[in-house]
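Below, each structure is written out as structure tokens.
Read the figures in this text as sums done on the coordinates, not as results from a lab. Source: prediction; values computed, not measured. Cβ atoms are built from the backbone, for glycine too; each structure is taken alone.
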Structure 1
Amino acid sequence: MKWLAIVLQCVVACVVYGVIHDQFTVRICLEYFTIGHPPVFPTVNPTLLALGWGVIASWWVGVLVGIPLASAARFGSWPKREPRTLARPLIYLMAASFVFAACAGVAGWIAASNGWVHLTGRMAKAVPTDRHIPFLIDLWIHDASYLAGAVGGFTLIIATLFSRQSATLSKVTANPSNTP
């Protein structure tokens, strides 16, 4: 059950992050959600779009991080990590992802404003010209969030394994007759 609790904790953390994240980005560029995404919700209400897409676009990230994290925390003979011990690292991961995404948004704004990047193809035609820069800002923010989640999630998984190994080594060092 604790393994599943860790997976669910990751899903909840990612969904909460996704909803908050999308509450910001939908207000930067509504067209990112209405033109750049398939029409899943029959609304243009920014709050509802952010709620819906925040869940749809993030729950699976929680599963992809949660399953290996839960496995790293619970499987094997090393001391097990409790779900509560992973809450703070998950909050830090979400906060770091948010900061990284915000920085990427600024970088995307600079790049788009200077003409270094631009929309092409179908999106360039579908998105009103005056909304290209906000659209690109949202794109950079969203891509950065996924990248930060992937790199940060992988880092958390590895750190969890190392913490369990370290706990085992500490036990052995403290009591050499207590070898694993």
Structure 2
Amino acid sequence: MRVITGSAKGRQLSTLKGEDVRPTTDRVKEGMFSIIQFDILNAKVLDLFAGSGQLGIEALSRGAKICTFVDNSREAHKIQLQNLKSTNLYKNSRVVFSDSISFFKTTTDKYDIIILDPPYHTDLLLQALQIVPDKLTDSGIVICEHLKTLEMPENVKNISLQKQYKYGKIKLTTYRKM
């Protein structure tokens, strides 16, 4: 796993071990950042369900102002810190060890880009989508990574599905405020 482009281009990232781990492939990550390329510069980013932190690190490497990483795994927390230090992006980050949904419900921060990539085969993505409208800036974007078989809602409160992109078994779905 590596950083694709930007200030940390080519840097190798550590990943979590185990069968439940599912790092985003380079192909999907390239697609994701192609979608948000015009939104990223100086953006305030939230990488919810951050895992190793690779998506938030990619955002920082490409010019995001700050990224908050949230995960409830101690191992993920350690890997995020290690990856941020090895890419020299730590100063632009906030690493939170917390249940993602609990953090999301209680934070008063608003974000320009919210990345939702929870474990598959759970309802965490749909739970997080219910909270997103209150945490998104007016011009913000939400990008969700999920199995292509998951049917995503057209609208959630005041956000609307913009577009979906398929990458094999994976789908990226974007939302913006209406």
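Side notes on the structure shown:
- Which of 1, 2 yields -8000 [helix-only ellipticity at 222 nm (-39500 (n - 2.57) for each DSSP H run of 4 or more, over all residues; to 500), calculated]: 2
- Origin of the derived value 8.9 (mean projected area of the Cα convex hull in nm²; candidates 1, 2): 2
- Winner on distance in nm of label points 7 Å out along Cα→Cβ at positions 61 and 141 once structures 1, 2 are ranked, highest first: 2
- Top of 1, 2 by distance in nm of label points 7 Å out along Cα→Cβ at positions 5 and 45, largest first: 1
- Identity of the structure behind 1.6 (criterion: distance in nm of label points 7 Å out along Cα→Cβ at positions 13 and 165, calculated), options 1, 2: 2
- With distance in nm of label points 7 Å out along Cα→Cβ at positions 37 and 101 derived as 3.6, matching label from 1, 2: 2
- Calculating relative contact order in percent (Cα under 8 Å, 6 or more apart) for structures 1, 2 picks out 1 as the one with the greatest value.
- Given 1.42 for Cα Rg over 2.2 N^0.38 Å, for residues 53-108 alone, calculated: source structure among 1, 2: 1
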